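Once you scroll down, you'll see the structures, which are given as structure tokens.
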Structure I
Amino acid sequence: MRFLVLPFLISFFATVLFANESKVCQKCHPIIFEEYYQSSHRNASVYNNPIHAAMWDAHPKDEKGYASCAKCHSPGDEKSLKQGILTRNETQVQEPISCVYCHNIKEVEEGEESNTNILSDKHREFYTAEKGKKGNVSFKTEKSWFGLVKEPKSSPFHKINYDNENFYSGNVCMGCHSHVNNEHSFDITMLDAVINEKDENSCVTCHMPQVVGSKVSINETKTHAFHGIAGIYHMNDKMGEYIDFKVTKKAQGFDVLITNKSNHALFGQALRAGSLKATILRDGKIITLEPFVFERLLAKDGKEVMPWSANSLLKDTLIYAKKEVPFSTVLKAGDKLTLTLGVQRITEEGAKKLGLEANKEFTKFRVLKSEKFDF
């Protein structure tokens, strides 16, 4: 049946301008679009993300307006991007960061304050990555049953460019997910990722893992890259694979060595915190230990401040490549230890500062990895 409607779809797509038209992508990528629509990318704007909205409301305003924020939070809205004027409109609500925008990123230009995405100027040509398909691939068909059946093997609606190395290394994400320096040249996001061609892990392997479901309706595949963007808003079981626990017993307690196999520090964003929780099952009773908190507190003149005012650190207990966490409770034979690493979108203190304490969803503890150990 899908081949009967192919001529109609080709005609339909030929009349559409692809700039900021994620709904068009839905026609052939329904599963991916559904994931995208729930993702942090689609919910990046002031009108879809209450935390971002509260941060913007509290942020001091200047002549630039919303332009600096729009650069990553709603690049599809030209008025907010170029003029700094923020208004509720279709782009802000439906696709502040569109499918077309991300798949048009040609390269990333490094900057002192923040990086910048350089977009392709080629009409209806989109970048993507797929193992074994580097190089530009045009639409083609494979015939079977004496030529009676034609099955599409690439897109008939747009050109697919498989030759952008940034999409394989994960560097495509670094236009927005690298660093953001405030006016004091102080990095307030702490997301600088080390992009190394020899590193098996990248932004894509961790945050866009392969999941079950066809990536396109006209040429079914078993899996596709998860476009819900696994992370703080959409936890994924596979994310725990990038974290290892090692427990060492000591005379005065035990140590937990956390190995972070991703290529960035964990929990570095402002007003966010991770926690390592530990419980011991002993003689049928649960012993709950004091959790260890991972956070980066921004400061000025020795006092904690909001990100835009910070020029120093008050505290930094983040997980970089490795982090050793000590516990003072002595482990005994027969103990069953459970370690749980998780994160909050925003801390209780941060929620109070932004007037968001009524919504407990923001401060909810979200599990990243949990593992049990027997002694």
Structure II
Amino acid sequence: MTNVFDLMDEWGPEKIVAVSDTRTGMKGVLVIDNTSRGIGKGGTRMQPTVSVEEIARLARVMTWKWAGVDLFYGGAKAGIQADPNSPYKEEILRSFVRKLSNEVPEEYVFGLDMGLTENDAATINDELGSRGAAVGTPYELGGVPYDQLGITGYGVAEVVDEAATRQNLQGTRVAIQGFGAVGHATAARLHELGYQVVAISTAAGAIADPDGLDVPVLLERKAQVGDRLVEDFPQLRIASGAELYVEAEIVVPAALQDVINATDAPAIRAQLLVEGANLPTSPQAQEILAERGVTVVPDFVANAGGVVSAAFAMDARFSPFRAETDSIFTTVSQKLRANTIQVLEEARSRSVTTHQAARGLAQERVRKAMQLRGKVLTH
């Protein structure tokens, strides 16, 4: 069992709230990591394997992500240990948010992560009787449904294009791990930008075609059958996980955390790796990839489109006016492309990994805020 004290360092977490309910069997946790730059804001995931350590790691990513895009919210994350396909999902979710009524929305605002949808965000607001308890609510309720719009994946694709342009890799082959909320939107945008998607995967398996997959067909089948779309292409099936190691100039892990470690890193054939998922590479893998000359764009730079859109959603919580979708996409593209350039230049000039460069920039902003609030000694 994780010792919560082992999760604490100079940055946080500031608060860990574990909750449970014997009637529904609900078990959940909220981790508020660092609020020096603003109220805690981060997604909520529902998965059977959720742990306190996992949520704490993701809350820390949110701290760096908000600081990295220079928006004034703090890092936080919540998790519910349950099957998102359970027929009792709503009952479990309502039980979870009720238990956090002391923290929400004064200290934390719910967002969406794995296992939750826009409808779940609406349920959260309904349960707490507050339009401001969750963001990512359906369009019909005045929300900014960023998962439905695919804004995070759109941002990942914009980052791919920016980094690829700097390496003369425009329009080359891309392999994407994951074809969920992030991965499918990444593939759609990359297809629009002229890239050739040669491999994708879902929870049901992986497929690859060196001549390029038909992305519009894949998107259509995903809308119809979800993860089972790969079953339509038996002749293209490859082993699950192998999509990361196919012949492609660019690879985008956009599924789960901890999928590339020191053992796996030498097998990556790509010249550019863009982290669409949170925490997909270990620190050891990052060092190996850097030594091999593989450019890596860190997660809290590459997938920050979600937090940019969440910031629009935060502004819209109590407003009678709806945020313009076009302005969200434009802002995501501008911010993420600029951040990509800054991090790659910083890594090159300091001769450090891109993760070290990105984290250094974010930490500088957070530390300054902590100093101004008197949370750290200045001497």
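Computing log10 I(q)/I(0) by the Debye sum over Cα atoms at q = 0.07, 0.11, 0.13, 0.15 Å⁻¹ gives -0.38, -0.87, -1.14, -1.40 for which of I, II?
On the way: I: -0.38, -0.87, -1.14, -1.40; II: -0.29, -0.75, -1.06, -1.41.
The read-out was computed on structure I.
Once distance in nm of label points 7 Å out along Cα→Cβ at positions 42 and 82 is calculated for every structure in I, II, which label goes with the largest value?
I
Starting from the value 3.4: which structure in I, II was distance in nm of label points 7 Å out along Cα→Cβ at positions 162 and 226 calculated from?
The structure behind it is II.
Determine which structure produced the value 17.5 for mean count of other Cβ atoms within 10 Å over residues 98-105, calculated from the coordinates; the candidates are I, II.
II
By the measure distance in nm of label points 7 Å out along Cα→Cβ at positions 66 and 250, tell me the structure among I, II with the highest figure.
Largest value of distance in nm of label points 7 Å out along Cα→Cβ at positions 66 and 250: I.
Of the structures labelled I, II, which one yields -4500 when helix-only ellipticity at 222 nm (-39500 (n - 2.57) for each DSSP H run of 4 or more, over all residues; to 500) is computed from its coordinates?
I
Values quoted throughout were computed directly from the atomic coordinates according to the rules given, and no laboratory measurement underlies them. Quick caveat: nothing in here was measured; it's all calculated off a predicted structure. Cβ atoms are built from the backbone, for glycine too; each structure is taken alone.
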